[in-house]
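Listed next: structures, encoded as structure tokens.
Read-outs: derived from the displayed coordinates by stated rules, not from any lab. As the structure is a prediction and not an experimental result, all values here were calculated from the model. Cβ atoms are built from the backbone, for glycine too; each structure is taken alone.
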Structure P
Amino acid sequence: MLVSNLLYYIYLIIHWAIDIYSWIIFLWAIVSWLPVNRGSRFVYWLDWMVEPLIRIVRRFIPLIVGIDFSPIVAMLILQLANRAVTLLFVQLLS
């Protein structure tokens with residue numbers, strides 16, 4: 001009982017972390033379209049959070065007709081990882 005509760009809370013933390021990171025990527029993509037001060041702390045924080053994953057995705061997904069699809073691909077990868085974590089924990093808890 002204690003182990004299953006612990007696993008469940010670990011699952012929730014991972015699940016919410018992936019969801020929050022997906023929203024941060026979405027917000028980063030929206031801010032990149034707006035005329036904002038690129039030197040602000042908020043934009044710097046968004047870049048600091050998102051750029052490591054986006055940089056990896058950009059190595060494999062080039063610009064297509066000048067459009068950067070790496071945020072969409074990164075969010076898709078995160079959602080697939082979230083699904084895999086869910087399936088893993090369902091099997092561990094059953």
Structure Q
Amino acid sequence: MSGITVASWILGSVLVLMTLLFIFRIVLSWYPQVNLSRLPLSLIAWPTEPFLAVTRKIVPPIGGVDITPIIWVGICSLLREMILGQQGILTMMM
């Protein structure tokens with residue numbers, strides 16, 4: 001197995017995992033009474049909050065709705081397509 005194949009597999013797994021975590025954050029944002037500091041929800045909040053905190057400084061809530069997880073789902077999907085998609089950088093290198 002070449003290094004590019006291993007990198008492609010690892011990067012793909014990380015991007016899919018982050019996309020799923022951001023989707024969970026979108027669903028959890030519908031329930032403001034949920035405490036994200038308690039297990040098992042802290043396992044969703046811990047890896048995503050650094051990304052969301054930076055984005056919240058740039059993009060304010062729209063109508064009281066935090067759209068930053070939606071932005072990060074789009075960013076993760078775009079990165080995955082650009083790097084690992086059918087015409088992606090790592091795919092073309094294989």
Structure R
Amino acid sequence: MSKRDVKAFLWDILKSIEKIEKWTKNVEFDEFVENELLQDAIIRNLEIIGEASKYIPENIRDKYSQIPWKRIIGFRNILIHKYFGIDYETTWVYN
């Protein structure tokens with residue numbers, strides 16, 4: 001387990017969500033597909049969300065069971081390990 005406090009991981013998740021929301025406001029899917037910088041920025045922050053989620057203790061995950069923790073972590077694994085075949089439509093819908 002990381003030596004970072006759980007609050008730090010929650011902060012990472014929150015900040016990454018805020019960035020993605022800011023960057024995708026008023027952006028259509030076609031713009032996302034054409035903009036490699038935006039793709040990389042969003043994917044990186046989705047990776048951060050997934051990685052930080054791994055360090056949220058089970059008791060907190062259970063308390064907030066409406067959040068799909070396992071799906072978030074699983075999506076991070078896809079982004080990290082299958083980077084060569086990222087489906088941008090799935091990425092767009094996921095964010």
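State the single structure among P, Q, R that was used to calculate distance in nm of label points 7 Å out along Cα→Cβ at positions 3 and 35, giving 3.9.
Label of the originating structure: R.
For which of the structures P, Q, R does the calculation of relative contact order in percent (Cα under 8 Å, 6 or more apart) return 43?
Working through the options, I get structure P.
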